[in-house]
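*Asks:* Once you scroll down, you'll see the structures, which are given as C-alpha cells.
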Structure I
Amino acid sequence: MYRQIRKVTKTKGAFTSDQALLKHVYLFVRDLSKKWTMSIHDWGLTMSQLYIKFGERLQADREFFLGG
C-alpha cells in the first residue's frame, strides 16, 4: 500500500498545505479499500491479541472485526 500511496503523491507535485496532502491520501486509501477483496492472513488472531491489550476500546466493534 505504501508504494501505491507514494506513486499517487509523487505524481501530484506540490500540495498547497499539509491538510491537502492528508485529504488526498485519505481519499486514495478510501477508494483503495473499496477494491480490497483479499482476506487478511490470521486476522482473527490479530484481533484477539488487540482485544486482550486494548479491551473495552475494541469491545463495541469486536463482532464486526471478527466476522460475527
Structure II
Amino acid sequence: MTDKVKGPASYFPSIEKTYGQPIDHWLSLVAARPGEKHMDTVAWLKTEHGLGHGHANAIVAHVRAGKG
C-alpha cells in the first residue's frame, strides 16, 4: 500500500495539469529567488505567471523547506 502525498507536494499534480509545466519548472523559478520573502515570491508567481494563491504558496513552501 502506498502512502498518500501530504503537504505542499499534494498540489503538484494539479499544478502540472492546470499550468502545463512540469513541477520542476516552477521549483526552479522559485529556487532562483532565494533571498526573497515567502509572500513576495507567492505574489510574483501570481502576478507574473498567473498561478492561484494556493498553488503558488505550495510551491514556495516546498522550496523554502529545502525539498525543492
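FYI, it's all coordinate maths here, none of it is from the lab. Remember, predicted model here, so these are calculated numbers, not experimental data.
*Asks:* Once volume of the Cα convex hull per residue in Å³ is calculated for every structure in I, II, which label goes with the largest value? Numbers along the way, then the final one.
*Replies:* Values: I: 128; II: 84.
Largest one: structure I.
*Asks:* Given a value of -21000 for helix-only ellipticity at 222 nm (-39500 (n - 2.57) for each DSSP H run of 4 or more, over all residues; to 500), point me to the structure among I, II it was derived from. Working shown, then result.
*Replies:* Working: I: -21000; II: -18000.
Attributed to the structure labelled I.
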